[in-house]
Structure 1
Amino acid sequence: MPELPEVQTTVKDLEKKIIGLRIIDVWTDAPRLIKRPSFETFKKQIKGAKIEKISRRGKNILIHLNPKSKTQKSKLILLIHQKLTGHLLYGSWIMKEGSWTPAQKGPLEERVNQYIHLLFFLNNGKMLALSDLRKFAKVILGPKEEIENLAELKNLGIEPLDRKFTFEKFKEIIQQTPSKRKIKQVLMDQTIISGIGNIYSDEILWEAKIHPFKLSYKLNNQELKAIYQAIKKILTKAIKLRGTSISDFRDPRGREGKYTEIRSVYRREGEPCYRCGSKIKKVKIGGRSAYFCPKCQKT
């Protein structure tokens, strides 16, 4: 699932491409991706809307729209959560034999970019597409006030790269978590800190030399500081390298993120640790996998 660095990469790329454009039509072969309203209403409301701004909250992409219809008094927000295998693409496609084919050669031809299930036609002749192998993505359209008050946004925790996310705030967050929660679970809890998932929680804990099973209440001040600094460092580096593409994620031009090439532990089971040479191990925690170095990261 795309995490904070992947979603931020998508938002920043699309800011350069689609701000100021209008959506002139929309197509889907998977109406269930549109959670609300019905696809018929969705299409009616979004046609003619002007794209004014794009932002990110946690793992959600928020496209701010100014509707063309005079009967629509409130501005709209198009919320897109890419979920497990979804990613947004920008380009041109042609319908051939019942499927959308890229109009030009390049990264968009890669198989992972070929699962087009939602298309927005823009007034510059280009398209914004959602490629989603498993069709788990979530799309919601509604008035700005309604979307901003959705539980999936209001219940999100603090943004880890926000100025308000100070070390003191991080300590406070950890002190308020239930005593039996493991630190990896805390980092991945979107109601506590938003945007961190399986990939970057592993990378952060390796950087900080903390075992993923360590109970959060047992972390001392030095360990907390190491985790806090690792959060900032790893997420910033991952954004600079345009995310991780070990699975389905691609940027809007269909290209892979480069953090994949430098990851320290995630999906490196059996490979040597870059610090000590010990073999990276994989364990299960709350139904998810955790990768760590048994020598460098001790409980």
Structure 2
Amino acid sequence: MATFAQWLRDQSNGDLTLQELKNFASANAATWPWWSDTRADYEALVQTVQDDAVRERLLRALATYYARWANTAQGTQTFPMRQRLLSFVQDNLANILLAMFFLVLFLALIAGVFNARFLTLIAGIEQARGLITFLFAFSAILIIALVAVAIFWMEASEIDNRFNRAKDLLTIIIGILGTILGFYYGSLAGGESRLQIANVELSSPIARTGDTVQLSATMVGGTAPYSYEIQFVDRTGVAQTSALTIKSKKSDSGSIVESVQIPAVSKSTAIIFTLVASDAKGAQARTSGAIVVEPKSP
């Protein structure tokens, strides 16, 4: 805050008494107390004026403008900390935002490390892949947006240099992101979610009317629990197969064991069975086979 003498010298509002007081200060520059902010020092010099009318005007002007200066000084001193804080924020906005970003990231990591449920969740391969993909994609999008917006804030002389460096960074990030996404979705399409039916066996591939044939198979791959159904059909129409159909059976382990009661037939035929398996994610697999059926011996 300027001293009273400096502040008074810089005032200009068309007030004749103010101009008269400034003229008096200039005329008495050698004895005018420029170094002091005490009103009495200025009044002592004004008191030496011989003309009573002039002296009274100068004293009134001095009192008026000294009070204004004091109010201004008091207002400035009331909020010094706020002004310093505002100035600091304006000068270091970029560093503050960057520090806040890393603080949020650090707190999120700490919260995850001490959260047992979160650790249990990412212990699964599928969840860990999804989390890594999301975090990397989200970070890449933030950096791209930051670069795009920062272009409008850069000085013209700095755009080429900084933007070239930003492009190098984006090239690396997008390359890694593409690798992660390709591996993630490639594994998703052809890896864990791929369900197969293996070891399909019949206890007897040839059976007669009234026999019981055991059908067994194993569901491999995919995600447990599993479900399956078995459809039977005789394309010749000799055997009645509607009662043989097995629907919506569950298997946690993937093992399939079913007993099939062979219906009565009048002549030799083949009963075609179709086994359809599904996993918890809706992936399906199917296989077919046949049971040769002979009529019962007379």
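The maximum of relative contact order in percent (Cα under 8 Å, 6 or more apart) over structures 1, 2, that is, the highest value, falls on 1. Looking at FRET efficiency 1/(1 + (r/R0)^6) of positions 58 and 266 (r between Cβ atoms, R0 = 30 Å, to 0.05) for structures 1, 2, the greatest value goes to 1. Taking distance in nm of label points 7 Å out along Cα→Cβ at positions 178 and 242 as the measure, the highest value among 1, 2 is held by 2.
Of structures 1, 2, which gives 17.2 when mean count of other Cβ atoms within 10 Å over residues 10-17 is computed from the coordinates? Derived from 1, not from the others.
For P(r) over Cα pairs in 10 Å bins from 0, in percent, the calculated result is 6, 26, 31, 21, 12, 3, 0, so let me know which of 1, 2 that is. This value belongs to structure 1. Can you spot which of 1, 2 the value -17000 was calculated from, given it is helix-only ellipticity at 222 nm (-39500 (n - 2.57) for each DSSP H run of 4 or more, over all residues; to 500)? Derived from 2, not from the others.
None of the figures in this text is laboratory data; all of them are computed from the coordinates on show. Just so you know, these numbers come straight off a predicted model, no measurement behind them. Cβ atoms are built from the backbone, for glycine too; each structure is taken alone.
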